Structure formats: structure tokens, C-alpha cells
Structure P
Amino acid sequence: MIADSSSVYRGHLHTEFVRFPSRNGLDVSACLDRSGDQFDRSLPWAVVAPKFGETKKNALQLAYFLAANGMNVIRFDHTNHVGESAGDQTFFTLSSGVLDLLGCGDYLEQTLGVRKFTLVANSLSARTAIRAAAEDARIAHLVCLVGVVNLQHTLTQVYRDDLVGGHLQGRRWGIGDMLGVEMDYDGFLRTAVADQMHDLETTRADLERTAAAITFFSGERDMWVSLAEVDAVLRGRTNARLTPIPDAMHELRENPAVAEQAFRDVVAACVAAARGTSPGAIELLVPDKRELMRQNRAERERLRAAVRDPQDERDFWAQYLEKYRLMQNVDDYQSYISLVGRLLGEIRPGDTLLDAGCGNGLFGMWVLRTLLERARRAELPPVYVGLDLTIEGLRDAFDLQTGYALDHRGPARPNEFISLLYGQTDLDTWGMPASEAPELLVFADGCFDKICCSLVLSYLNRPECLLAELHRVLRPGGKIVVSSMKPFCDLSEIYRDFMDQQLTDNELESGRNLLRAAGKIRLKEEQGFYTFYSGEELSALLTAAGFKHCAPHLSLGGQAALVVAEK
């Protein structure tokens with residue numbers, strides 16, 4: 001690891017958008033990042049490949065870090081994939097990814113005279129980068145972050161099903177969802193096998209043909225990639241170096257401190273190789289966060305504008321909530337819901353609770369279970385109000401909660417412990433004038449004692465308006481808990497722990513469907529439709545809405561940020 005540095009790059013970083021052909025004949029959309037007003041052609045070049053299911057925007061931080069330290073950078077969107085490049089994402093294959101990388105090399109050589117460059121790849125794109133490095137002598141240095149070296153193992157870990165082995169035995173899947181991306185599974189697997197990119201031995205064969213220097217960074221807690229397998233294919237190679245990353249999962253960015261250090265190490269390795277020195281001798285400059293934020297906003301808006309016909313939100317959430325029912329069986333989720341309840345405090349007789357964005361009603365179930373376990377009858381029972389965008393979610397909540405109450409208390413007086421109310425509303429319309437939202441539900445000032453807004457704000461266009469309304473309807477001294485999946489969350493450990501239980505075939509498939517649904521949410525975040533928040537960002541939103549005493553927490557395996565606040 002290199003020493004920390006607080007030196008900030010004081011020059012200006014610039015981004016230029018370009019297009020050029022891939023070797024598959026489709027146009028590639030790319031960004032050229034540099035320091036200064038013009039490209040300094042004497043500076044070394046780095047090509048940064050996108051992670052599967054992501055676009056060039058996600059490589060911005062690393063690209064600006066490299067540019068601040070004396071490298072020109074090209075980052076791009078794969079063809080037949082998400083982003084702005086041409087093609088149909090249904091037909092993405094590893095082999096087409098290789099052709100995109102070779103097309104980047106062609107563009108650099110033909111347009112800018114670049115004959116040698118560094119290639120940086122992340123996760124599944126590392127497998128395409130290894131093949132590209134085996135075929136293209138212009139790649140002088142290959143750097144892989146949590147790189148996949150055994151496609152068969154990784155897909156088996158993700159889906160708890162040997163997709164490659166099944167394909168070789170004649171099983172077929174057709175068109176399906178791979179971590180949020182609609183793909184032709186059979187075409188993807190067929191070409192991976194035919195082009196010898198499907199297992200550990202084919203990766204070993206490609207590395208034997210690679211003349212480039214190889215630097216691998218692998219997470220010690222990576223659920224999808226075996227550190228032992230990475231070590232096995234690199235061991236004994238004089239041109240290769242493996243650096244394990246302590247406390248790192250497959251999604252490095254879920255831990256900002258780990259990601260920051262990993263980025264520093266990657267940049268140091270790239271710059272050192274280009275200068276012919278050791279990484280420890282490099283004194284790094286850090287890109288200005290304001291420039292990063294400015295460019296990230298610009299590219300987020302550009303990407304959002306480029307996405308055509310996004311799915312209707314009601315339809316999307318109706319389909320998602322059908323898969324989300326499984327969460328009531330996940331231990332980490334139950335711990336999360338219990339924390340929400342504890343932060344809101346004891347439910348007293350006469351309390352009125354608002355569940356803003358109740359979904360399937362899982363928080364309401366926690367409230368019911370807590371009250372019924374106390375088995376304390378009150379003359380003035382608490383009131384639970386569940387609001388959601390979809391009628392499907394509300395039906396689930398009603399069936400789940402009333403069924404549980406009747407099972408445990410009998411049909412005579414189901415409401416003696418709590419009154420249950422439900423309403424359909426679009427929380428994105430809260431705070432709008434009645435003339436613009438005629439179906440808006442309006443509550444009186446200070447009518448709720450406790451408010452839960454669980455994993456909702458990320459999916460709204462106007463979260464600040466909702467929070468302002470929630471502040472209005474919360475009584476003085478009342479409590480609110482809001483939460484969000486944190487930026488770049490990694491659910492692999494939670495998913496593994498659940499899938500390792502003794503599950504039926506239907507439960508296993510439900511788990512896979514939930515992971516695919518989570519992938520779709522990540523993709524919509526990548527496309528600029530959703531925003532995940534850290535605890536600090538949630539606290540800032542709450543403070544701006546008038547709440548006080550904000551206290552952030554982490555839950556859901558450390559992947560969700562929660563903040564409790566008061567009015």
C-alpha cells in the first residue's frame with residue numbers, strides 16, 4: 001500500500017466525448033480525460049474498461065485520478081451493452097467485449113499515434129482484458145481490479161447453479177436477466193465456451209500468451225471471485241503481481257476507504273509502470289472533488305437523456321415487490337427492520353405511525369409482531385398507516401398483516417391491539433400544489449408520532465419535497481427514520497448466507513430473481529434515474545427539511561444507511 005496523500009491537483013481536468021468503430025463494426029461511445037487544455041502526446045495512456053452492467057461514467061473517479069497524475073485516459077461503453085455505444089444489449093458476449101478493447105487500441109494508434117498503453121479492467125471485464133492482452137502487443141501493462149478469472153466459478157457462485165456446466169450438458173435458458181441486464185444467456189455461454197473464455201484453464205492459457213506486465217488487485221472478502229484461483233493462475237509468472245485487498249468485497253466502492261486506497265494503488269501501479277519506477281516512489285495528486293462532482297452530474301444527465309422509454313415506475317415496482325417478499329426470510333433484513341423499530345422507540349397507546357412507502361408491509365409486520373408479543377390491550381390502540389405507489393404492494397401488506405393478526409388474535413376483535421389503514425399514493429407528488437396533483441393525500445399538521453420511510457428516497461425525483469411534507473405531518477418531538485441502500489452497495493454476502501440455507505428449488509429461484517431485481521435497480525441508478533445515499537447525505541437532506549438530532553447508522557449487512565431524527 002502507498003502512503004496517504006493530501007496533495008490536491010490544482011490544474012483543470014477536461015473530458016472530451018468521441019465515437020469510433022469497434023472491431024465488430026459497431027460504434028463505441030467514449031470519453032477522453034486529460035489534464036490541461038490540450039492533449040500532451042508525450043504522456044502515457046490508459047484505457048479503462050467498464051464493469052459489466054455499468055458505463056464509462058462509473059470509471060470517472062479512477063480516470064480523473066489517473067489524469068491528475070500525468071496520464072491520458074480513454075474510458076468507454078461496451079457495444080451491445082448499457083450506455084451510449086451502439087448495439088443491442090441482448091447480444092453482449094465476452095468476445096464482443098474483446099473486440100471493443102481492440103477497437104480502443106486501434107483508435108488511439110490511428111488518431112493519436114499511441115503504440116503502447118495500459119489497460120485497466122474491473123470484475124468480468126478483466127476476463128475480456130486478459131484475452132485482449134494475449135492478442136494485442138500494444139497493451140504494455142494490464143491492471144485488473146477484482147478480476148474474474150474463472151467464469152464458470154463466478155456464475156456458479158452468483159446463481160448457485162453451474163450455468164457453464166449446464167450449457168455443456170445441453171441445458172438452455174433463452175433470453176433472461178443477468179444482474180439487471182437482459183441478455184441472451186445461450187449466446188453468451190455458447191461464445192464463451194467456443195472462444196475458450198469460460199473456465200480457469202482457458203484464462204491460464206491466455207496469460208501464458210500475454211507479454212504485458214500484469215498487476216492484479218483482488219478482494220479478500222470477494223464472494224464471486226476466488227482469491228486462491230487468482231493466485232493459482234498468476235503464481236510463477238515473472239510478469240505478474242497479485243495484491244490482496246484487505247476487507248474488500250467484490251464491489252470495492254461499497255467501502256469508500258477501501259476503494260480510495262485501492263484507487264491509489266492502481267494509479268501508483270499505472271504511473272510507476274509508465275515511468276519505469278516502483279509504486280512506492282510515486283507521490284500522488286488527488287483530483288479536486290468539485291471537478292469530479294461537476295463532471296459526474298453532467299455525465300449522469302447525459303446518460304439519463306440517452307436512455308429511451310424507461311419502464312413505467314408503477315409497473316417496475318409492482319414486479320419488484322413481487323420478488324421482494326422473500327426478504328422477510330432473510331436474517332439480515334429482519335435485523336434491519338428491527339433496528340428501524342428500535343430507533344423509532346416504544347409504540348405507545350394512541351400512537352399514530354406512518355409507513356411512507358410500505359411496499360409489502362414488512363415494517364408493519366414488525367410493528368404487529370411487537371405489539372402482539374406484548375399482548376397488552378389498550379383502550380386507545382396505535383394506528384398504522386401504510387402508503388405505497390402500487391396497489392399490488394398494498395394488497396400484499398393488507399393480506400400479510402391482517403392474516404397475521406387474525407392468526408394470532410382470532411377473528412373476534414382483530415383491531416384491539418392496532419388499527420391498520422392503507423392508502424395508494426405517489427410520494428413524488430407530495431409537496432406539489434393540489435392543482436398539479438389532484439389525487440394527492442393530504443394529512444393534517446403534526447398528525448403522526450412516528451414515521452418510517454424505508455428504502456424509498458433513492459427512487460424519488462423530489463426527495464427533498466417529500467421530507468418537507470413528512471416534517472410537516474410529524475408532531476413536535478416525534479421521530480422519523482429514513483434509509484437508503486448506500487452508494488455502490490454489495491449484497492453478495494447477504495445473498496450467499498441466504499442461499500446457503502436449506503432451500504427448496506422454488507426458494508433458490510426466488511433468491512436469484514431478487515438478485516436480478518436488485519441488479520435492475522442498480523442499472524436504473526447507473527442510468528441516472530435513482531440515487532443512493534450515504535448516512536451523511538441522508539442527514540443533510542433531513543437537516544435541510546427542518547429535522548434535528550440526526551444520527552446515522554448502518555444495517556443490512558452494512559449495506560444500508562439509516563438516519564433517525566426528530567422534529
Structure Q
Amino acid sequence: MSVKVRKRAILFILIMSLVIAFPSVIEAKKESRNYPYGGTLVMGAREVPTIINPIFTTHTVSLDLMNLIFDHLIRMSPKGKIEPGLAENWKISEDGLTYVFSLKKGIRFHDGVEFTADDVKFTYEQIIDPKNESPYRSHFELIEKIEIIDKYTVKFVLSGPFPVFLTKLAYREIIPKHILEGQDLRNTSFNYSPIGTGPFKFSSWDRDTDQIELAANEDYFEGRPYLDKIIVKIYPEVYGLWPAFMREEVDFIMYINHEDYKVVEKDPDLRGYKIPWDKYCAIAYNLEDPILGDKEVRKAIAQSINRKEIIKATFPGGIESLGPFHPESEGFNKEVKPLQYDPMKAKIDLMHRGWIDADNDGILEKDGRELEIRMLVDERSDLYKKMAVIIRQQLAEVGIKIVVQLYKDEEELTKEFLDEKRPQAWLRFYGGYEENIYGAIGSWYSLSSEFGRIWDYINEDVDRLFELGRVSVNKNKKAEIYREIHKIVYEDQPACFLFFPVSYHAVSSKFKNIDDYFSMYMQVYTIKNWYISSD
């Protein structure tokens with residue numbers, strides 16, 4: 001063991017002893033390629049990877065790997081601007097209903113077959129095909145038809161104006177028609193050995209350890225990546241990943257806790273990054289539940305939860321949430337008044353709704369039923385579990401009993417599971433950045449097929465406003481619509497809105513040219529520009 005590694009190990013032991021947590025046509029820019037080639041990046045992750053397929057993949061480290069194996073038709077830059085990807089330029093009709101993309105020529109999939117307009121058309125047809133049940137289907141429901149003009153030109157025709165269409169395109173990768181045509185996309189072997197056009201090629205997936213390896217694409221159209229290889233190692237144990245990082249088994253870890261981040265800041269061999277999220281944490285409700293169907297009960301829950309305490313314990317530096325819009329976004333309604341932390345008022349309000357502690361056991365009752373709420377919590381996340389403990393303690397002070405129901409993976413949340421466990425709430429994150437608006441407002445649109453919906457929130461006014469905002473081309477009018485949605489949703493309290501977090505990440509200082517990655521957008525494809533310093 002080197003002296004440097006031994007010092008880090010000692011430091012880790014000491015810490016653990018103390019803490020036992022645009023325009024219509026855009027041209028591509030040329031990149032300078034003048035850094036050293038070679039080396040391996042070892043990424044550490046806690047969650048077991050899921051399938052790697054742009055039609056379905058929504059979470060885990062698989063989402064990051066997908067952005068390295070595949071390319072986008074157009075993509076989001078590190079600064080949040082739309083820029084060319086597989087398309088070199090595009091034109092939009094004056095009525096906003098037709099988008100024509102000119103593709104770059106000579107790009108090849110990792111198996112050597114050339115990428116063409118056929119692949120673009122095939123990809124989006126699979127997403128919008130109801131039989132595939134893609135979680136991204138609602139993003140492209142306004143596509144009326146896709147036409148191939150020629151081998152390198154493809155046209156999208158929309159049924160109505162959709163100003164964020166380019167943004168939606170920028171978050172979807174292109175799959176190979178010649179491999180996947182005619183296959184059952186959910187059960188194809190492709191999901192475990194994907195082939196794209198991206199800067200890295202899939203090499204292997206050890207299904208026993210879930211270690212995944214990627215190799216540099218020597219023929220990548222923007223120039224081969226500087227790194228030779230990327231290895232993903234999984235550490236599902238509670239304290240496994242951080243010690244592995246300190247032992248230098250891992251070069252790059254994401255979502256470390258605040259205490260570990262402070263350690264990284266003091267180590268010259270490491271670099272730490274603090275990144276604001278484009279997501280917010282909330283407790284989603286089953287509004288058909290007899291208890292939570294009462295809006296006054298939902299408001300009392302919000303008044304019983306000390307959000308500042310939760311932020312301090314889990315995401316120091318986070319911002320309290322007053323609904324689905326970030327306070328700095330255009331959709332944020334400054335007239336919305338927060339439900340302040342006031343457990344005494346909450347208890348009085350619940351008493352007025354008939355909830356009293358008749359037998360003095362500390363739990364409120366009504367008509368012989370205890371005020372008990374069964375809440376889903378992801379057992380893979382220590383932070384989720386820590387939040388759940390705090391929420392349970394805070395609600396117990398006003399007589400609300402929280403029963404935590406752990407699950408291992410979102411795919412476990414089947415109808416059978418829900419019928420058996422009968423959860424009433426779900427501690428989860430809502431996410432998405434859309435046209436400079438923080439928060440996934442689509443989550444509150446009743447017809448949305450966004451990933452992560454197991455209960456529906458139905459409000460006709462919100463639906464009407466959402467549809468107006470989606471097609472509005474007037475920026476001021478759109479912001480006004482969003483502010484009205486904010487007001488309605490927060491008043492309804494279909495979820496207890498908690499906070500917008502910040503996250504902390506760490507990487508070995510031997511890796512250079514990495515700052516583009518560590519923005520709010522965290523564009524994974526920029527890892528192709530990382531290199532290892534010879535200093």
C-alpha cells in the first residue's frame with residue numbers, strides 16, 4: 001500500500017469513527033484534439049444497472065452509459081444550449097409544424113453499418129408505438145409522421161406547435177434499425193450488449209458482479225475519446241463505494257454525502273464538485289386513498305414536516321420547494337404562500353377534521369381508524385432511508401403514523417405489489433429540465449406517461465393549462481400559464497413538496513478537461529474529452 005493510499009485509509013477510519021450519511025440552422029463546432037491518449041476511468045456506482053436501451057432506460061448507471069454508447073440527433077451542450085449531434089443542421093417551418101434535419105455523412109454504428117435517416121425514423125417510431133410502452137412516449141405524442149427525404153435527410157411533421165420539441169429530441173439517443181427491426185425491444189439481447197454510434201463501444205457485462213466495460217470508439221466521428229477504456233464497478237453495500245474511492249479502486253464517484261465532500265475539498269489529489277439539481281424531492285400521494293383524499297389532511301402533513309431539518313441532514317445547500325418550480329425559474333409564482341412548519345396548527349387542523357387521540361397512544365384516530373400512512377421508500381438509497389426516518393419522527397409528533405414500505409427497484413412496483421402492500425404515499429424525486437423551467441410539470445398532467453407514475457393526479461384546469469403552455473410560442477404567455485399551474489398544484493397539494501437538492505461528486509485530480517461535465521446539465525457525452533495528465 002502506497003503512503004498516499006495509507007494516509008487516505010487512516011483519514012477514512014478517523015471520519016467513520018466520528019460519523020457512524022436558437023436559431024433554425026446551427027453549425028457544429030470543431031474540437032481541438034491535442035491531449036494525450038490512453039488510460040482507464042473507473043466509475044463507481046451503488047445501484048445495480050438496468051437494461052441499456054434508449055427506448056426504455058430511465059435510471060441507474062445504465063442511463064449514463066447509454067449516453068456514452070449512443071448519440072443524439074441533436075444534443076444539449078454543457079451550457080444548456082441545443083447543438084448538433086448526428087444532425088449537422090436543421091430547419092423549422094414558419095408555422096412550427098415541420099422540422100427537417102440534415103444528417104452528417106459517414107457515421108457508423110459500432111458494428112460498421114452506416115447510420116442513416118432510416119435509424120432516426122425507426123427510433124422515434126418505436127418510442128411512440130403504444131405496444132412498446134416507452135416512458136418517453138408522451139414527449140413525442142405530437143409527431144404526426146416522420147418522412148425520409150433521402151438517405152441523410154429526415155422530416156418530422158407535428159400535429160400542433162410544440163416549442164420544446166428540440167429539447168425533447170436532445171435527450172433521446174438513436175438506435176440501429178438493422179439490428180432491432182422486428183425484435184421484442186424489451187426482451188432483446190441487445191439490452192445487455194448495446195450497439196450505438198457513440199464515443200465508447202460496449203465491451204462486456206459481468207452478470208455476477210455487474211461490472212461493465214466500455215472501450216474507446218477509434219472511428220468516432222468527432223475524434224476518438226482520449227481515454228482507452230471506462231470500467232463501471234458496483235458497490236451496493238452501505239459503505240462500500242466511498243472506501244473503494246479512498247483506496248483508489250475507483251476514480252470517479254457521484255452523489256457523495258456532504259461530510260465526504262468536505263474531505264475531498266482538502267485533498268489535493270481529488271476534486272470535488274457541488275452541483276444544483278434539476279429535480280425536486282416530494283412525497284407523492286395516492287389521492288384515491290380515503291385519508292389522503294382529504295386536502296386538509298395533506299396540508300396538515302406539509303405543516304408537520306420541517307424541510308430545513310431534512311435538507312440539513314441529507315442535502316446541505318438545498319432549497320425548500322414550494323411546488324414543481326424552482327424559485328429562480330420563469331414558472332415560479334411569487335404569490336404562492338408556503339405552508340410553514342407549524343406542527344401545533346397542523347394538529348389543531350386535523351382535530352377539526354375529526355382526527356383525535358382518543359386512547360392517548362400518541363396516534364390520531366377517526367371512526368376507529370388510525371391516521372396511518374404507508375410510504376414507499378427505495379431501499380437502495382441511504383439518503384432516502386434517512387429522509388424517511390426524519391419524516392416519520394416529525395409526523396409522529398402530531399400523531400401521524402408512518403409505515404415505511406421498502407422496495408428494491410421501480411420495476412417491483414407492479415399492480416400486484418400495489419394491491420398487496422396498498423401504499424398511500426411515495427418518497428421520490430420528480431425531475432426534468434424543460435425550456436428553462438425547473439421541475440417536471442408534466443408529472444401533474446393527467447395524460448402524461450412519464451416514468452414513475454403509479455397514481456394519477458387529475459385536475460382539469462391543470463390539464464388545460466398544460467396543453468396551452470406546451471404549444472404557446474409567446475414566452476411571456478407561457479410563463480404566465482406556468483405560474484397559474486404552480487398556484488393550482490401547490491394549493492391542491494397532490495404531493496408534499498420538500499426541496500430542490502444539490503449534489504456532491506468527486507473525481508481523481510489526474511483527470512483533466514472535466515469541468516464541462518460538472519454543470520447542472522451533467523452531459524455525460526463530455527467524458528469523451530477527459531484525459532489523464534502526465535504530470
Structure R
Amino acid sequence: MIENKDKIWIFTFEYAGIVKVGGLGEVPVNQANHLANDYDITVFIPSHGQMQSLEKTYEWQKLPFNCVGQINPSPFGIIEPEATYNISFYKIKINNVNIILLHGENPFSSKFLDDKIVYNPDTLSGKICLFSIGMRCYIDFLIDNRKKNLPDIIHIHDYHAVIPFIGIKQILAKNGLDVASLITIHLLTWPRYPIDFYRTCGIDHTPITIHLKEGLKALTLYEIFSICKKITEDYQNPTLELIGAFVSDLVTTVSQSYLKSDIIPNCGNELIEFKSNFVWDGCDWDYDEIFKQVLKNHENEIRELYNISQEKELTLANMKRYLLTHKLSHLDRSPLIRSEKVMNVINEISNGNEFVKDGYIKAFNESGPLVITTGRISPQKGFETILEAIPIVIKVIPNAKFLFLILPTDYSLNEIRNYAHYVKKYPNNLRILYGVATDIFHLAHISSDAYCALSRWEPFGIIALEAMSAKLPVIATKVGGFQESIIDIRSFPEIGTGILIDKDSPSQFAEALISLFKLKEISEKVKDKEAIYDNENFRLVNQIPDKILESLVLLDPNYYNKIKENCYKRVVNNFRWSIVSKKLIDLYTMIKNLRSLNM
């Protein structure tokens with residue numbers, strides 16, 4: 001054990017095990033877990049209404065103070081001259097990591113901090129503001145009572161914690177103190193707030209030290225705004241991401257591609273280029289463990305449904321048939337959807353569609369080649385490209401199946417309505433399941449034939465790592481982190497893990513998917529190299545649209561299975577959290593030394 005470990009504070013709005021909306025929720029928890037032996041780590045997060053469910057598993061310690069005061073609530077859409085906030089702090093320990101949740105102790109505070117919809121557009125600004133005010137109270141309490149517990153480094157995840165961080169820097173500055181800092185921008189979303197909103201959150205005129213190219217310099221909020229406004233178009237209010245990148249000692253994102261293409265150009269250019277870096281995301285899915293868990297959960301029912309004896313080994317084809325023709329309509333519990341607005345829209349489209357109440361859907365009448373996609377509904381994810389490719393694919397492979405396991409938000413109500421038309425149009429080929437479907441998530445990965453991730457932009461894409469960990473060949477767009485995690489089989493056939501295509505190209509996606517489906521079919525039917533030239537088998541080869549893949553399967557009829565193994569090796573050798581998190585130690589050391597030299 002390391003004595004006197006440096007104290008790392010992590011600010012985040014998602015933390016798997018507390019609350020998770022997308023891939024962001026996986027990053028801080030896995031980084032913290034793998035660095036907890038080297039650092040004393042504390043995670044700060046709004047409660048997001050999770051107190052009641054968490055207290056069933058963990059023993060809480062309520063910290064001995066509350067944050068109480070008055071605020072003008074008009075920036076949150078509340079037409080009152082003044083409101084009283086009352087914020088409490090609850091602490092638990094998970095995997096040697098301290099977790100502190102900010103909880104609303106009165107109706108006004110609870111309306112925001114305890115809203116279960118993490119990014120509810122109606123409450124998000126208030127949640128950010130009260131999180132900021134609460135963290136200022138917390139740091140004040142430590143300075144007065146437990147100064148030894150002050151952080152050495154603060155690690156911010158995305159824009160939601162930028163204003164709380166500035167508030168903490170100001171409190172420290174008033175007491176002759178400072179802290180090293182790092183912001184990880186997972187995805188640019190361009191939030192802009194006027195300077196008055198920062199004031200509402202408790203930010204005042206106190207200068208804070210900023211890491212500039214020429215060294216550290218103390219700047220007020222007004223000066224920070226002025227500098228950042230000069231590099232925005234039309235002198236708009238700067239985005240919180242730009243402000244956060246400017247005020248932090250180090251700016252990171254999750255891939256080198258996204259750093260160069262998006263973060264540096266949009267978050268300050270020369271203001272941050274000298275202090276920018278990247279740390280890959282990771283994935284610890286283990287294929288054998290997932291397979292065993294799927295068997296444990298579903299084996300008995302599969303054998304009973306299809307009269308398969310215990311002496312006979314279950315195949316992936318058995319699992320796929322079970323998923324598509326039975327389990328989709330017999331989930332043990334409804335997919336988790338927290339938003340009433342989303343639930344209302346899903347029930348709205350139930351009438352005359354493949355949906356039924358509470359998010360359940362009808363199973364297919366038959367099995368077939370299966371591609372899945374997962375993720376949060378957003379224009380970013382390019383789900384429309386998949387939907388537009390369906391008629392091209394089924395013209396060649398009529399029994400092809402497309403399964404969406406996707407997460408709706410209050411921002412995606414129109415998409416839900418639009419996608420419903422496709423389900424009506426292709427009832428034999430398409431199913432969309434909304435919400436967190438824990439019953440079948442691993443089953444779908446294990447039993448599918450391909451995975452697609454057709455994002456229009458993607459900083460990293462943990463979803464691709466999860467697919468490859470499940471030995472699923474991936475079709476992805478040539479954007480962001482996909483270019484670093486996925487190896488195109490057409491360029492590197494010995495180590496390839498998937499196919500990279502242009503974004504917004506249904507035709508390229510259809511060609512890639514048909515090619516993979518045909519590779520899979522050949523691997524099942526052709527047992528030796530000579531047999532590939534039999535009339536029926538050679539006809540299958542000629543149906544592969546991609547000529548490079550056609551030549552590869554002629555050399556090795558079992559090439560599809562080689563891709564599957566390459567996928568798993570790629571993750572194990574390069575993207576385990578224990579591997580990718582090591583870089584953070586070097587970055588933490590660097591920024592701590594920067595501050596130490598200037599104090």
C-alpha cells in the first residue's frame with residue numbers, strides 16, 4: 001500500500017453503479033477502480049434520485065453539515081423572487097472509492113438534484129447550479145474543519161462540472177490555496193450560458209490561476225469570458241466546454257482523432273493545444289464469462305422450448321433463434337425507462353404497431369442473419385443510415401434481422417415516432433427495443449452475426465469494444481475513435497476486426513453487412529478449402545459484394561471465425577481498463593508537478 005496517497009476528486013454526472021445514461025458512465029468508475037490502489041479517490045455526483053435504491057445495498061454516512069441559503073430561481077424557469085436551497089451530502093465506499101452524493105433536503109433542492117432523469121432539459125440548469133453551490137459549501141467546510149482532506153487534483157468529466165470547479169478554485173484562492181486540474185471532454189454538445197448564470201451558481205470576481213502557454217496567470221471570470229469570447233463566432237457566449245478547457249491545467253479526450261479534429265479546434269486552438277492529450281476508453285467484458293452467464297440465465301428455457309437434450313451442446317444458432325422468436329416478447333421485466341414523456345410516446349406508437357404497452361415488443365416469426373446496434377438515441381448515432389439500408393439488404397437476404405437496443409431520452413421523442421414507421425414497414429426484419437434491456441443485452445451480443453455503429457461523429461465508442469469483446473465483427477463509420485479501435489479487414493486481413501465505411505452511406509453499410517452475412521454463411525457450410533469451389537458454395541462466394549472479402553474467403557472459407565477471434569484479441573491486448581488507465585497516472589503526475597513548481 002502507498003502511504004500518503006495523492007487525493008483525486010472526480011466530478012461527474014454519470015457513474016456506473018450509481019447512474020448511467022451512456023458510455024460516459026463507464027469511464028470514471030473504471031478509471032477510479034483501477035487507480036484506487038495508487039490514489040485516494042473521491043467521486044462527487046448529484047444524487048439523481050438514486051438514494052432510496054442505493055441504501056438497500058450500501059451503508060450511508062451523512063456528513064455533519066448542510067448547505068443552506070437563498071437563490072434567485074428565475075434562470076431555472078421558476079417565477080419567484082427567491083427560493084431556499086438545502087443540500088446534504090451522503091458518503092459511501094464502493095471498491096475502495098469514496099462516493100459523495102449531493103442530495104436535496106427540501107422540495108426546491110430535490111426538484112433538481114434528485115431528478116432521476118439525469119439530463120432532463122427542464123431541470124439540468126438547476127442541477128448544475130445547485131451542484132456548484134453545494135461543492136462551494138463542501139470545500140468551505142474542509143478548509144475550516146478538515147484541511148488535510150483537500151484535493152491534490154480535480155478531474156472533471158464533461159461540461160456539467162466546469163462551473164462547480166471554478167467555484168472551488170475561487171474558494172481555494174481566497175485561502176491562498178490552489179489545486180491541479182484535468183478536464184476530460186467525452187463529447188462536445190455546445191452548452192452556452194451567460195455570465196449571469198455563473199453568478200447565480202456562486203461564481204464571483206475572485207481571480208483564479210490559469211495554465212497558459214507562457215505560464216500560470218490569475219484571471220477573473222470576466223477576463224476568462226472575454227478571452228474565450230474572442231475565439232467564438234460573433235462573440236457569442238463561450239461554451240462551457242471551451243471555458244472548462246481554458247481554465248483546466250490539462251485537456252483530455254478519449255481518442256487522438258477526436259482531439260485533433262474536434263477538441264482543439266473548438267475549445268481554444270492555441271489556448272489549449274499545448275496542454276492537450278488523450279486517454280482511450282476501455283472494456284473489461286470477458287467472452288467466456290458472458291457466455292457462461294447467458295447459459296445460466298437462458299439454457300433451461302432454450303432446451304425446453306426446442307426440445308434439446310442435456311447431452312447436446314447448445315449452439316449460437318440456438319441462442320439466436322431463442323432471442324428472435326421468443327425472448328423478445330417474453331422479457332422478465334420491462335426495459336428500464338425513467339422518463340414519463342418517453343413512456344407516453346412509446347405507448348402512443350403502440351397502437352397498430354409492433355409495440356405493446358410498457359416497452360415490450362413482438363418476437364419475429366423466424367430466425368435469420370442478425371445485426372444489432374446499441375446506444376443512446378441522438379442524431380450523432382446515425383441510426384437512420386441503418387434503417388435506410390434495410391430494403392437494400394433484404395433484397396439480397398430476405399430473412400435478415402435488424403435489432404436495435406437503444407436508449408431514448410426526452411430529446412428524442414420525434415425520433416421514436418419516426419422509427420415506428422420503419423417497424424411497420426419491415427415487420428419481418430426490424431425490431432426496436434427502447435430502454436435498458438438487461439434481460440437480453442448480453443444474449444443479443446453473443447448470438448448476433450454482426451454489430452453496427454454508424455455514428456456521424458464519435459469521440460471513442462465503447463460500444464464497439466463491447467461488441468468486439470463478444471467476438472462480433474463491427475461495421476463502423478470512419479469517424480473519431482472508431483478509426484483507432486477497429487481494424488479494417490480489407491486493409492489488414494490478418495488482424496482485422498471489422499469494416500470501416502463513410503458516414504451517412506446506406507449503400508456502403510448494406511454492402512458491408514451483406515458481405516459479413518455471406519462470410520458467416522460460408523463458414524457454416526464449407527468445411528475445407530477445396531469445397532469452396534463446389535457449385536453451391538461458389539455461388540455463395542459470388543454473392544459477396546466486397547471483392548476483397550470475396551478473395552479472402554476463397555483463401556480461407558473459415559475467415560469469418562478468424563475475424564471473431566481477432567475482435568476479442570484486439571480488446572484484450574489493447575483496451576482493458578487496466579491497460580488504458582495507466583496513462584492517467586503519468587498525466588496526474590505531470591499536472592501536480594506543474595502546480596507544485598509554481599506554488
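Every number here is computed from the coordinates shown, using simple stated rules; none is lab data. Computed from a prediction, not measured in an experiment: that's the story for all the values here. Cβ atoms are built from the backbone, for glycine too; each structure is taken alone.
Upon calculation of distance in nm of label points 7 Å out along Cα→Cβ at positions 66 and 498 from the atomic coordinates, which of the structures P, Q, R produces 3.6? It must be structure P, since only it matches. Between structures P, Q, R, the calculation of distance in nm of label points 7 Å out along Cα→Cβ at positions 130 and 522 yields its largest number for R.
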